[in-house]
1. Here helix-only ellipticity at 222 nm (-39500 (n - 2.57) for each DSSP H run of 4 or more, over all residues; to 500) has been calculated and equals -6000, so which of P, Q, R was it run on?
2. Figure out for me which of the structures P, Q, R the number 43, 35, 32 belongs to, where Cα extents along the principal axes in Å was derived from the coordinates.
Structure P
Amino acid sequence: MALKINSILLVDDDKATNFVHKYAIKKANCIENVVVVENGLEALEYLQPKENEPLIKPNIIFLDINMPIMNGWQFLEEYEKLNQNNRGDIVLIMLTTSLNPDDLNKAKSFSTISGYRNKPLTVKMIEEIVEEFFVSN
């Protein structure tokens, strides 16, 4: 895949899952930079501009639901309050092991969610997401 995306933000507290996802992202060979944070609060802090530092917004956020400190739902509630400048045109994908249909329905209630996928993240999933959201037809 020739297209390169600047940055992905993985928001998940499971180190093994993050390892697998980073490996899949590397194999997809279309992402320049991967940042990993372990909860929603860290993700919000990452998305806030820092004094004297340029804000490097991710192109894609992969968000887990169940995490300590601030879970995925709590993150989404706060994320939707962020200044549009801090959200920009980020593609936010809920990435979960949950098979509960209530979670899918709840995800649909957030306008900022671009998609809902089951873990684990695979090279094929990454390629499909890049094709859907970043390759102009």
Structure Q
Amino acid sequence: MVKYTKEEILKRTEELAQMIQQTEEVDFYIRAEKQINQNSKVNDRIAQIKKLQKQAVNLQHYGKITALKDTEAKIDALQAEIDELPIVADFKESQKIVNDMLQMVTKTIANNVADSFNEDKTPDKKQNNKLH
């Protein structure tokens, strides 16, 4: 069995990260994010949401429940408007795909490490036969 140092593992991790960064999925995610950041409608709605969120904090602090509910409804409506934009839907889908890929890599590594631990704990069949 080959033994690796922590530094070698970190180097391979950096290589894996570069490989992931060069996938079509990550490329699409980056392009979609740039388009969202450059979209004036999205930026305008986000600015409105931030302003209303500050208002909501003040309304909550002063116990103005009715006005708070109205403000929260406006925030929800603006968020729904953003979410309905095709560019945002594309971005969210690409974000999910990239996240799923990262989770798959993490799970694969974790499973392989766990499997190697289990193999180390399982007695060799020859040794097992000798015990009987």
Structure R
Amino acid sequence: MDIHLAQCFIAVDDPDTVLAFYRDVLGLEVRNDVGFEGMRWVTVGSPSQPGVEIVLEPPLADPHAPEADRRAAAGLLARGMLRGVVFRTDDVDATFEKIRAAGGEVLQEPMDQPYGVRDCAFRDPAGNMLRFGQPRRG
């Protein structure tokens, strides 16, 4: 049996702003953009990984959810307490500088971790934590 990651989902409150970040700053390609019952799902992915996608979805993807649940999900998103994504890069320092120069909210500058990677962290415009890492050399 061979299992592969196909999609992961992260919550976003403003699809256009978040899409601009993932597309224009991170260089991911838009693969799908679907609306349904007043909600929107946008799928993005790295051109070098055609089988893996990130789905940008509403914080509570249920058109029939109670308003109290919608407010609770929006509050968690605003505090950065929902999902996150870890990316691999071949140059963490250059990736960090590119994202910071584009106005990315820095959570952690590049540093060597004891578990064998050099990484950094940002928040996307919706508040999700994004980590960018590379295996440490030698």
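1. Working: P: -11000; Q: -29500; R: -6000.
Answer by label: R.
2. Going label by label, the one that fits is P.
We did not get these values from a lab; they are worked out from the coordinates using the rules stated. Predicted, not measured: the structure shown is a model, and the values here were computed from it.
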